[in-house]
Structure 1
């Protein structure tokens with residue numbers, strides 16, 4: 001996958017998620033957590049860009065295990081990042097409601113599906 005295609009898809013996904021978040025957050029209790037969803041989008045945007053950069057270099061590496069190492073590292077980083085983001089936000093703002101987790105899950109799943117797509121394309125391009 002070329003960098004221009006990757007960026008086009010990444011920005012398209014991000015804009016779509018921002019639109020969905022702003023639409024969903026306009027209603028009910030979930031509306032209080034717009035900032036959290038935007039923080040999550042920024043974090044996953046950055047992680048996706050980092051994964052593309054690392055994945056591109058690993059795909060062309062002479063070490064046949066470097067691409068797999070990138071995938072495993074991404075899973076570990078994403079797991080800790082998700083727990084940290086939720087924990088820090090919940091503690092910093094003393095949130096009692098769990099309503100903020102639903103948009104977070106949608107954002108997480110969207111970027112995970114996107115990462116799986118572009119990393120598969122990178123792996124096939126080896």
Structure 2
């Protein structure tokens with residue numbers, strides 16, 4: 001997504017991956033969180049259940065819950081409807097895509113109110129979401 005934004009974003013769509021170093025750094029931080037923390041926690045929690053038929057591991061679930069707590073707290077304090085504030089970015093798209101894996105595994109995150117509201121809002125706001133998922 002970073003490459004595609006660098007190559008094809010216009011002035012009008014630059015909000016997806018801002019050129020401003022501080023704003024871009026915020027987006028990058030969340031992309032790295034998604035790739036390195038959230039996705040890792042999800043993999044660690046679900047892999048033994050899916051591939052080995054093992055029962056849920058509370059310690060591994062705790063890592064997943066910590067990731068969801070981070071997102072929930074961020075959304076509560078960021079001061080806007082999106083992860084980076086007032087504008088939709090590729091960080092929102094990446095983390096929303098990761099959360100669809102939780103949906104596919106019937107893992108509920110409804111107790112994370114900010115995450116649930118943000119996720120529902122994006123699903124309604126993005127006309128192509130249902131088609132892609």
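Derivation of every value follows stated rules applied to the coordinates shown; laboratory data play no part. The shown structure was predicted, so the numbers you read here are calculated from the model rather than taken from an experiment. Cβ atoms are built from the backbone, for glycine too; each structure is taken alone.
Please state which of the structures 1, 2 yields 0.90 when FRET efficiency 1/(1 + (r/R0)^6) of positions 29 and 69 (r between Cβ atoms, R0 = 25 Å, to 0.05) is computed from it. Structure 2 accounts for this read-out. Tell me which structure, out of 1, 2, gives 84 once volume of the Cα convex hull per residue in Å³ is calculated. Computed on structure 1. Given 2.6 as the derived value for distance in nm of label points 7 Å out along Cα→Cβ at positions 21 and 93, which of the supplied structures 1, 2 does it correspond to? Checking each candidate, the match is 2. Structures 1, 2 were shown, and relative contact order in percent (Cα under 8 Å, 6 or more apart) at 39 was computed from 1. Tell me which of 1, 2 gives -20000 when you compute helix-only ellipticity at 222 nm (-39500 (n - 2.57) for each DSSP H run of 4 or more, over all residues; to 500). It was calculated from structure 2.
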